[in-house]
1. The value 60, 32, 31 for Cα extents along the principal axes in Å was derived from one model only; which of 1, 2, 3 is it?
2. Of the structures labelled 1, 2, 3, which one yields -0.36, -0.95 when log10 I(q)/I(0) by the Debye sum over Cα atoms at q = 0.14, 0.31 Å⁻¹, for residues 109-148 alone is computed from its coordinates?
3. A value of 27 was derived for relative contact order in percent (Cα under 8 Å, 6 or more apart); which structure in 1, 2, 3 was it taken from?
4. Which structure, out of 1, 2, 3, was distance in nm of label points 7 Å out along Cα→Cβ at positions 13 and 141 calculated from, if the result is 4.2?
5. Computing Kirkwood radius over Cα pairs in Å, for residues 69-124 alone gives 10.9 for which of 1, 2, 3?
Structure 1
Amino acid sequence: PNPSSHEELLSKDDTRRMLYKIFDDTTNAIEDCDMRELTGTILGMAKIVTILRRQGKRKGEDSSRVILRELLLNKDIKPKVELFQSFANASMNKLDQFDARHLSNLAYAFALIDFDDGSDLFDHIANEAVAKTNEFKPQELSNMVWAYATMNRPHAVLFESIGDR
């Protein structure tokens, strides 16, 4: 037999347990992640949030989407503040270790889900980026500018630094 989906291999309860376990293990260890792991996790979850929002709720959708929605989104389909706040906090504690690529991906990830918790996360990212402007590749610069424009978070020093490049 050739099952057409994982649904036929795992029950909804098994799928729920598995996804919750992966999610819990990831979020509990987030402080131990390096810049690459941290940024990859945040960007991956931000992309899942974007897909779930775009698709909306569908009648008869598979259990994994329902569970991911429970894990990542509030009922108003906004990202769970506590979750992404914990990611922001973990990031801010390590921003000085981030290279240009990971700073760019971090700003991009939070802008992708329109996450603005009112903190100065974007200011801290910008300040680190200014010091590393010459390290940015064109795509990374593009992602930074897009993120700040999308979030309507002008940062004169960052944009001047990018413009001077």
Structure 2
Amino acid sequence: ALAAAGSAHLAEDWYSRMVREGKETAAALASLAEVLVLNWGPDGMDNAQEWIMQFRSSGKALTPAVYAAMASGDVLRGEFEQVEARLQQMDLDGLDMDERSLTALLLSYANAEPQQSGLAEQMFKQHILSGRMEATREVLEALRAAVGGGRCLALRRELQL
């Protein structure tokens, strides 16, 4: 899709066409939001918020992917408190964390200065041991980035993953 191409203008044109045709989805909205936030910074965040409000006003439900996409800039900057706040809002909105949002959170811990290895390990254990999500390749790669290869391997052995 055009949203994956990285051009915010193309992504907005692509998504606008989907809206006109009544084909917009939460997955497409997440793709658009991520491109806008990563390419346009605060202005992109504002545009993404407008698209999200329009999506919600049409009676459609957001998904964890949309919240993770909105946090993508904070993830890259290691602003883990902001990522945590977005995911707490997601929880308040009645959505459970999924693999994509856990990956975003773990990467925010990995990118933080100083790195937040302890928090990453704690959140990984909490969500994997709950049995509501799997330790996907993406989740494990984010964990490795946050805690290091040796500790990641030890956790996988400890949790029998």
Structure 3
Amino acid sequence: MALVGRIFGSKANLWNAVVEHLAERQLHHLEQLRLLAVQVDSHPRDAIIGFIRLFADISYEMPEFPAFLIQEASNPGDRLTKLSVELVGPFSVSSKPIIAKAQAAGVIVAPNERLFFGMLTSAVSLPMVAPSVFCGKKKLTLKLKKEIAEQAIAMFVQALPA
């Protein structure tokens, strides 16, 4: 605790520094979302599948992101606001064209795009944060990350017509 105090001044400052670090790391992922948003016009199925896989990659590479969000989601206040503004908001805004155009193309069913975003990200991140509870696995592995992404794709993306 003394080291945290010396370096960051307080636990709150440490928490803020971690969130800011995650926001910086997320910039690369936001660029990937922009590329998927360009692709969605001509390949909506591939774009939404790419979005799901990208979110799985993010949750795997930055497990603090979904863990912080899940931890703070039931505690409205400054921390949840900071997570919403600095992490969730930019990601949600960047994914909106992908979700909207995939919905318009009939690739997904999303009458409420914001709710779709929340349900999709929850479906991917919660099993990754607690693999022993939701997957019967002791820890999250690359193989399990891929299984979670593929399960989400099967749940959220409409099957191709026969």
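Read the figures in this text as sums done on the coordinates, not as results from a lab. This one's a predicted model, so the numbers in the text were calculated from it and none came from an experiment. Cβ atoms are built from the backbone, for glycine too; each structure is taken alone.
1. The read-out was computed on structure 1.
2. Computed on structure 3.
3. Source structure: 3.
4. On the way: 1: 5.7; 2: 3.0; 3: 4.2.
This value belongs to structure 3.
5. Computing Kirkwood radius over Cα pairs in Å, for residues 69-124 alone on every structure in 1, 2, 3 gives 10.9 only for 2.
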